[in-house]
Structure P
Amino acid sequence: MRGELSQEAIVKAALELVDKDGLAALSMRRLGAALGVQGMAIYHHFASKEAVLDATAASVSPAPPAPTGDWRVDLRALSHQFRDALNAHPALLPHLLTRPVHAYQMAALREAQYAALRRAGLDGSVLLDAHRTWGSYLLGYLVVEQLGRSGGFSDADWRPPIRGEFPISAEVDAYQAVRDWDEQFDIGLEMIFDGIAGLKP
């Protein structure tokens, strides 16, 4: 039966399990059952469950788009690509938040991200600062978005109590729900990009 297995088949089955039942539900036993083998057979292809999850996360990572020469256009495309991939498989997000995934697909994406920032005129530690700030925005937004989309909180949960001693809170309350997830994401990106544009290497 071991010869009938492949890394691709294991990753495909793992993704189906995680999408259906969540990250915590994945075990080598359940994965083996889905593949029609003993769970131990998977260890001939992957050293651990974490290695399976790394490969599964990498499998949903799209190839970076061809650069256009405009760093804003390129970084915006990479941002949307990453968000779309994780929104399609939100159960993988906790894995990406808890450990770096060392896989070729992820390395290729990171290189494309670095290259976009290089085209913005950044280098060295400033390039890394910009990349980490942009990446933190991306992951943080995805966490909040997934909580909102899954019913983890409502719009009202974000709204502070309206009290007389907090006049600005009362004033901006009317705008709390005027953006959808896509529009708010793009607004945040442009703020990040404006900050990057002002950086000097």
Structure Q
Amino acid sequence: MRILRAAEYRSMPWKNGGGVTTEIAISPDGAGLDDFDWRVSMARVECSGPFSSFTGVDRTLAVLAGQGIVLDVAGHSPTELTGASAPFSFSADVPTGAALIAGPITDLNVMTQRGRMIHVVERLVISAPADVQPVADTTLILSLGGGITVTGDESVRIGPLDALLLGQGAPKLRLEPAEDATLFVVRIHRVAGND
């Protein structure tokens, strides 16, 4: 189990130069925007405009803060995303525009290389202790609000925007929120035959 502290995340310009992204985790370690297997990041979106294009990448977006955003993904009807919406998955290599609903937002981005990796993003709201069994090749748990005590082989407390990174075979974890807490659980699997 690796603890990823929000204060230690790396920030960098968007691929299209239109803003700043904060990288939570990437694989392999040290990969760039053109050679990752998977990447989990947050971005502050200050104005409406186009999304960066990533060839051969599947992407999931969720709103962490702000009123929301309307995504216009080529070939699909516009999709409104708010803090209460389920995470939305789409191809990162088709033209995509975004219109803010009412002011800036912060979003969560999960991206995986199509054909090599797949991912699922789940939003959980917990108010009582809950168990999570890491069954994917990689599981990342991001705490959005409220402190959480995580107990597995050891006990650790994570705060807002801190994350846990777990490999396959990690023990079941007990999550104990200090108050109602929102978590994002990202499960990443390697596609069979791509070991």
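I have 11.8 for mean count of other Cβ atoms within 10 Å over residues 73-80, calculated from one of the structures P, Q. Which structure is it? Derived from Q, not from the others. In terms of distance in nm of label points 7 Å out along Cα→Cβ at positions 25 and 49, which of structures P, Q is highest? The structure with the largest value is Q.
For the read-out semi-axes √(5λ) of the Cα gyration tensor in Å, a value of 36, 25, 12 was computed from one structure; give its label from P, Q. This value belongs to structure P. Comparing relative contact order in percent (Cα under 8 Å, 6 or more apart) across structures P, Q, the highest figure is found for Q. Given a computed value of 13.1 for mean count of other Cβ atoms within 10 Å over residues 65-72, which structure among P, Q does it belong to? Checking each candidate, the match is P. In this comparison of P, Q, the computed figure 0 for helix-only ellipticity at 222 nm (-39500 (n - 2.57) for each DSSP H run of 4 or more, over all residues; to 500) is attributed to Q.
All of the numbers you see were taken from the coordinates with simple rules; none came from a lab. What you see is a predicted model, and the numbers here were worked out from it, not measured in a lab. Cβ atoms are built from the backbone, for glycine too; each structure is taken alone.
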